[in-house]
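Take a look at these structures.
What follows is calculated from the coordinates using simple rules that are stated; it is not laboratory data. Here the structure is a predicted model, which is why all the values come from computation and not from measurement. Cβ atoms are built from the backbone, for glycine too; each structure is taken alone.
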Structure I
Amino acid sequence: MLACRLNYIYLDTGAMYRAVALRAQKEGIDPKDEPALERLCGDMEISFRESGEGQRLICQGEDVTERIRDPEIGWMASVVSTMRPVREALSALQRKMGSRGGVVAEGRDMGTVVFPGARFKFFLVADPRERSLRRYRELKAKGREMKLEEVEREVRERDAQDSSRELAPLRPAEDAHLIDSTGLTPEEVVAQMLAIIQKS
């Protein structure tokens, strides 16, 4: 939504890690097998394509937009994202995609690792229960049946894993603008971001 308002390119880096996880699952690779993941990333082709249905993720020439949102792939993505060869390969690709500027990049290490020199950095937080409800409603809308408690457990486990990992842990950059989105609509969050951008 922010990228659209600014007429910028939207870079969903989390989707890229999910694409690696999906391909690893497809090829039977253990998500902690660094040498195998390094070989996997060596010839990975990932790109984004705009369509009438919004942005689509293309991996190895195949549209994987829906499949990467499976909860199992989300868990695997959190694991593979701790592997150095994966982070190095995708960080390099993300920097290449953002090298011309005019990009809104979303991801857990954008402001600290991938784009430390970004002009504006935002770190969004929300109450875990509310985040779980959002994810639960998103899954339900896609026909996926899961218990709210199960979704909340996965959200908390992934946060703990991402925050405690040694490589590029989840944390705000020192110069990031912190926005608590609890109780806010997406439109209200974007309005806050735009107000900060327009003040400069």
Structure II
Amino acid sequence: MFQNRKAAALALAKALHAYQSKSPLVLGIPRGGIVIAKILSDQLKGDLDVILIRKIGAPGNPEFAIGAVTESGRFWAAEHLQKFRIPARYVKDEVQKELAIICQRRLAYTPIRPSLPIEERTVIIVDDGIATGSTMKAALEELRTHHPQKIIVAIPVAPSDSLISIRVLADEVVCLLEPIDFYAVGQFYQDFPQVSDKEVIALLK
């Protein structure tokens, strides 16, 4: 268990110390991932930016991911989507709704500059934990289209089964805890408050 996101970030920085001399681009997934990404970028002397991905939840159960949408509008479908008879119209409407939120967040988070270039960079993508992995997998597929030199996924905690497909998509995965009994990311933090947009904006500045 981690005391808080800061403690998790410092532990990740130790595990990723080899990249300190490579000026990595550290991308955080909002909102909790930005807290960790900021500390990681400072420790590794890299650049910090945000990668905007939004989960698409199932009808009547928004916490159950059936996919995710990226900032470019690409929809990533979860492997189990085919098992459910979810109307295509529902998926299309949810994608448009989440894309609107992504646009709002980009304007709020980095209003005076475009996102940092990814091509030929060593990229470390960070979140405060992974549950199903839908958001991270969508992020990885999106990153590949920008031709980075290397993609490293850095996360404090995730269940082993969720990491299987992530390891296929990333060049390297650094995960500090892979618990057998996993219910939610927050159970592995003593202090796990929600992160506000205001905090994210302050960190990205």
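For the read-out mean count of other Cβ atoms within 10 Å over residues 49-56, a value of 23.8 was computed from one structure; give its label from I, II. Don't jump to the answer; show the numbers that get you there.
Working: I: 9.9; II: 23.8.
Source structure: II.
Please state which of the structures I, II yields 0.97 when Cα Rg over 2.2 N^0.38 Å is computed from it.
Working: I: 1.01; II: 0.97.
Among I, II, the structure yielding 0.97 for Cα Rg over 2.2 N^0.38 Å is II.
If Cα extents along the principal axes in Å, for residues 73-176 alone comes out at 39, 39, 23 when worked out from the coordinates, which of I, II was used?
Going label by label, the one that fits is II.
Of the structures labelled I, II, which one yields 0.9 when distance in nm of label points 7 Å out along Cα→Cβ at positions 17 and 161 is computed from its coordinates?
Values: I: 0.9; II: 3.6.
The correct label is I.
To which of I, II does the computed value 22, 17, 11 (semi-axes √(5λ) of the Cα gyration tensor in Å, for residues 25-104 alone) belong? Could you put the intermediate results ahead of the total?
On the way: I: 22, 17, 11; II: 30, 13, 10.
The correct label is I.
Name the one structure among I, II that helix-only ellipticity at 222 nm (-39500 (n - 2.57) for each DSSP H run of 4 or more, over all residues; to 500) of -15500 was derived from.
Details: I: -15500; II: -11500.
This figure was derived from I.
With distance in nm of label points 7 Å out along Cα→Cβ at positions 41 and 137 as the yardstick, tell me which of I, II scores highest.
Numbers: I: 3.5; II: 2.8.
Largest value of distance in nm of label points 7 Å out along Cα→Cβ at positions 41 and 137: I.
With distance in nm of label points 7 Å out along Cα→Cβ at positions 89 and 121 as the yardstick, tell me which of I, II scores highest.
Working: I: 2.7; II: 4.1.
That would be structure II.
Quick check on the output: 17.5 is mean count of other Cβ atoms within 10 Å over residues 169-176, derived from one of I, II. Which one produced it?
On the way: I: 14.4; II: 17.5.
Value 17.5 for mean count of other Cβ atoms within 10 Å over residues 169-176 corresponds to II out of I, II.
Consider the structures I, II: one of them gives 2.8 for distance in nm of label points 7 Å out along Cα→Cβ at positions 1 and 113 as calculated from the coordinates. Say which. All intermediate terms of the calculation are to be shown ahead of the outcome.
Values: I: 2.8; II: 3.8.
Among I, II, the structure yielding 2.8 for distance in nm of label points 7 Å out along Cα→Cβ at positions 1 and 113 is I.
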